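Each structure below appears as structure tokens.
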Structure 1
Amino acid sequence: MKALRSLSAAFIALALCWPALAVEDQCGDKPGASRWQIKTSVPPGSNLDRGTHVDLLQLVNRPNFDLTPEEAHEYENKFFPKQGNRPIQEGDIVSTIGWLNYVHCKDDDNDYHVQISSSQDGLNGCLIVEVPHPDYVNDPGLKHHVAEVRTFLRNTFYGGDMPTGKPNRSREVEVVGQLFFDAFHLREVETNGPGGGRGVNCSVHTLWEIHPITAIRLAP
């Protein structure tokens with residue numbers, strides 16, 4: 001009987017703790033929509049820990065596809081075609097190093113929206129890199145990786161709390177993930193410039209991103 005009471009107390013304690021554990025990384029209640037299948041997956045056989053290194057400024061200044069939103073819709077569930085002879089194309093796993101500039105959780109899809117820059121002041125522009133909530137990822141291996149990325153960001157830069165704004169400390173990080181073109185924002189390019197007006201206190205010059213982030217660590 002004593003053992004049963006102890007077991008019941010343990011279950012009650014777990015039940016009381018579970019809601020907090022379940023919502024600590026939630027800022028919204030639904031997944032995204034635009035190119036969501038691409039954003040929450042990577043090509044089969046991808047190395048989720050290492051990618052082809054690309055200098056951050058090359059990504060920050062990578063030209064957009066010259067397409068209208070209507071033309072881009074054809075690629076809602078598939079990768080865009082190769083851009084000429086460029087060695088890195090959408091869907092490739094890449095890595096880059098930059099200063100963590102800003103992070104927040106987007107309530108429209110539960111992604112962590114992250115900005116990294118080539119300098120602490122961000123004067124050369126920022127690249128947007130994003131990591132989805134693991135609940136919206138089907139592949140078990142990728143699900144584990146994105147959960148680790150989100151935990152790293154919370155614990156390393158935000159004292160374990162939900163990321164909101166500037167990090168607690170300024171450090172360079174190495175980010176690994178899939179090169180991705182966020183065509184949804186093509187509709188905003190004409191009025192807000194090539195980055196679609198998405199940067200927060202840092203200019204974004206392109207719709208190219210790393211999405212999803214599959215690994216992140218402090219730069220050596």
Structure 2
Amino acid sequence: MGDKISHEDQLKFLSSDAAAIIMSTKRGRFVIRPDVKKGTENELTVFVKNVLLPVKSTGNLSTRGGEEDGIIDLKSHLGADKFVIIGDKLSMRLNTAKYPIGEDKFFIYRYEYAGKPVSKRIPVEGTNIIFDKNLFYQTQGTTISPDNVEQVDIYYFDAATKNSTEIAKFSPLYLAENQIKDELKVQYDIFISQKLSKEDIVKELLGYINDIYGKTDEQALKNILETLAKN
């Protein structure tokens with residue numbers, strides 16, 4: 001991580017599903033993957049110039065829905081595909097005018113495992129809902145692999161009326177915080193040397209997460225950048 005490479009360099013991959021993400025300050029992000037047709041199972045060697053492909057960008061856009069008064073559109077915020085959660089826990093502040101929270105009004109997530117439905121009440125801290133990996137994947141006294149859960153449905157439940165409303169469908173992707181911090185730190189230092197503003201750095205790194213992994217929570221990313229700025 002953080003190495004500099006040129007078009008003439010040769011890279012050796014140890015597995016066919018490995019990849020290297022390359023950042024050019026002038027041309028953007030690229031991905032390098034082994035040429036499976038030419039490589040062998042144990043050693044896949046490629047020349048950078050032969051396999052360099054631009055990353056299809058989703059744009060350095062705000063995740064939206066993260067307004068100052070809390071999230072007002074949870075469906076838009078989570079998206080319909082992969083939603084990246086950095087670390088084992090994510091706290092998201094909701095707009096209580098849009099989503100009142102209390103003993104009789106709360107959120108439930110639901111997914112299927114081994115052909116059976118799993119439903120749990122989403123923990124709350126004040127006006128924040130908490131996605132906790134350790135609780136998320138616990139069922140019947142065991143912890144299952146996140147790879148076994150393809151889609152999660154979020155429902156808003158009103159106990160007084162006994163009505164439940166589907167709010168969103170998404171695929172959670174938990175990423176190790178230390179790994180992501182290391183990846184972001186390399187880029188952060190480059191952007192600092194280029195004298196980019198804090199706002200522009202957030203947009204660039206948000207775009208990186210979106211393009212490589214999937215949509216994520218902008219405030220959680222900002223919190224990580226605050227720790228990078230102190231180091």
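Every number in this text was worked out from the coordinates using simple rules, so none of it is lab data. Nothing here was measured: the structure is a model prediction, and the numbers come from that model.
Which one of 1, 2 has relative contact order in percent (Cα under 8 Å, 6 or more apart), as calculated from the coordinates, equal to 21?
Values: 1: 26; 2: 21.
Only structure 2 yields this read-out.
1, 2: which one has P(r) over Cα pairs in 10 Å bins from 0, in percent, as calculated, at 8, 33, 35, 14, 5, 3, 1, 0?
Matching structure: 1.
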